1. Figure out for me which of the structures 1, 2 the number 5.9 belongs to, where distance in nm of label points 7 Å out along Cα→Cβ at positions 4 and 68 was derived from the coordinates.
2. Computing mean projected area of the Cα convex hull in nm² gives 10.0 for which of 1, 2?
3. If relative contact order in percent (Cα under 8 Å, 6 or more apart) computes to 25, which of 1, 2 did it come from?
4. Given a value of -26000 for helix-only ellipticity at 222 nm (-39500 (n - 2.57) for each DSSP H run of 4 or more, over all residues; to 500), calculated from one of 1, 2, which structure does it belong to?
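Every read-out reported here was derived from the displayed coordinates using simple, explicitly stated rules and does not represent laboratory data. Here the structure is a predicted model, which is why all the values come from computation and not from measurement. Cβ atoms are built from the backbone, for glycine too; each structure is taken alone.
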Structure 1
Amino acid sequence: MSLRSLQERISVLPHSIQILIQEFNVEHRPLLRKVHQEYVTLIYPRCRICSAPFDKMFCTIDYFIIQKYKLDCHWCGLECFEKDPDRELKLKCLQAVQEYIET
């Protein structure tokens, strides 16, 4: 497929789709991934027990719960959650999640 025929095919698309195609830049993906990871590390604190950084997919529900219930903690997994000796903090976290699910 020649470049000319591709441009012609794009030109018959609705204008809003043409704009989206023109804005797409595959070279920005690695940079965007880096920005996304930096953003996630600002939102999520490191694990309270092992200091592991947050490495899972960003979840807006998690962020909402953290902000709404003023949780300033994060555990990287169930194992670290169980190792944490602060029962009051763990209970606060579990109650926040339960309240969020029930509403």
Structure 2
Amino acid sequence: MAEIATAFPGLFGYFDLLNLDLRDFAWWERKARVEIARKRLDGMGLMRLAMHGDESYNRQVQNLIDQIELWERPKWTDAEVIANWNARMEEIKRALKKVKEGSKQKK
């Protein structure tokens, strides 16, 4: 409920939110999460010049973009889920490889 009230202040009264059908509530909650993520992304855009090239900035922006995509399109095909899983596993493997190489260089 907090997401809906934050994203769309004044749109619903407290009891209006409580009286929403479960499907309507889920729809509004998803829309609210997208709206909040877009507002954060806009705020990150204002910090772009200050954090230009910073890996944490790029990671935060990409996470927000991924969240928006997930909430706007909640139904995934099996192939998309598998492809996403494989891509994330490759990212983890590359990160672990970098950590191992860094620890070997320190020795």
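1. Numbers: 1: 5.9; 2: 2.3.
The correct label is 1.
2. Values: 1: 10.5; 2: 10.0.
Computing mean projected area of the Cα convex hull in nm² on every structure in 1, 2 gives 10.0 only for 2.
3. Details: 1: 21; 2: 25.
Checking each candidate, the match is 2.
4. Details: 1: -18500; 2: -26000.
That value comes from structure 2.
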